[in-house]
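So, here come the structures, one by one.
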Structure 1
Amino acid sequence: MNIASFKKFDTLNGTGIRHTLFVSGCTHRCNGCFNPQAWNKNYGEAFTRETERMIMDAFRDAPIRMSGLSILGGEPFESAEELLPFVKEFKREFPDMNIWTWSGYTFEEIVKDKNKKELLQLCNVLVDGRFVLEQKDLTLKFKGSTNQRVIDVPNSLLVNQAITMNL
């Protein structure tokens, strides 16, 4: 797995102040995507143990209280198996921090796949659905088009139905 980039002190991709990981590789290839260079799974740098340590250190060494980790892409759920060990370690080390993730897959599609669902279970918020250029709306919080949803993952998994958040 490769990562397109890692951004520290992000205030756009989730609530509060976060660090954000952009994963490479996406087969959705949405027209109008804000990050088309990350479609290529070989774009960026290899996600190594050193990369994981650098990210963990960025949280440990932050001079301010961080809210959590955001994972975007590309498509994080196409790298679910590779991301899983890192996200589990992150949750063990920082149990009070939340994880937001973005996916072109819907909640309903993710929960049907064992690996994708296992990653989803470690997340707090999912912004789901492919970006649709014809439904683009720059006034939306945390999403780019009106078809996308901001989902409360723990409560949605309890009832096996997407529960959207009012932000």
Structure 2
Amino acid sequence: MSTYPSMDPGIFAADLRAQFDAFLDEHRAALHDCLDGLSEQEARASLVPSRTTLLGLVKHATFVEKVWFDEAVTGRSRQEIGIPATPDESFGLDDGDTIASVQAAYRRACAESRERTGPPGLDDLVSGNRRGPLPLRWVYLHMLRELAQHCGHADILHEQLLAARAPG
């Protein structure tokens, strides 16, 4: 099997749900793994004017999983879920946030997302989003867009961190 789930020959002819799951899991793994081999200081390094850091990016991805696969699917509020009210706040790091703790929280959020989205079909409506009822298919597509964008951000930040290590 390829290291990319979406490139597994079995996925090429699989149903749409299996293909969505493969692509989501591929992007989830890439975001999770962007922290591997970094020091805690590197993971927290601010390399751009926004609040984006690699550690904050993975913490934000946890928030996104919970917004789309908990709030939207279950209808629970962000307060009930225990997540920030806004996306911008989700990048914020606490003193206790470490690579290990943020990666573990992300793995848990992804596992919970898989559980919550197991029963509904892609054409089923989820009604917990502020936009109103949305087909689960749209949520999957939105998540793919979101995670792909953040994987690109992570690649660039990771490259900058590695370049800073190189002897000048």
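Rule-based calculations on the coordinates, nothing more; no lab input. For clarity, every value in this text was computed on a predicted model and none was experimentally measured. Cβ atoms are built from the backbone, for glycine too; each structure is taken alone.
Here are the numbers for this structure:
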| read-out | value |
| --- | --- |
| Structure from which 29, 20, 18 was derived, Cα extents along the principal axes in Å, for residues 74-113 alone, options 1, 2 | 1 |
| Winner on distance in nm of label points 7 Å out along Cα→Cβ at positions 18 and 90 once structures 1, 2 are ranked, highest first | 2 |
| Of the structures 1, 2, the one that 0.99 was derived from, the read-out being Rg/Rh (Cα atoms, Kirkwood Rh) | 2 |
| With mean count of other Cβ atoms within 10 Å over residues 10-17 derived as 16.4, matching label from 1, 2 | 1 |
| With helix-only ellipticity at 222 nm (-39500 (n - 2.57) for each DSSP H run of 4 or more, over all residues; to 500) derived as -17500, matching label from 1, 2 | 2 |
| Origin of the value 19, where relative contact order in percent (Cα under 8 Å, 6 or more apart) was derived from one of 1, 2 | 1 |
| Ranking 1, 2 by FRET efficiency 1/(1 + (r/R0)^6) of positions 98 and 138 (r between Cβ atoms, R0 = 41 Å, to 0.05), the structure that comes out highest | 1 |
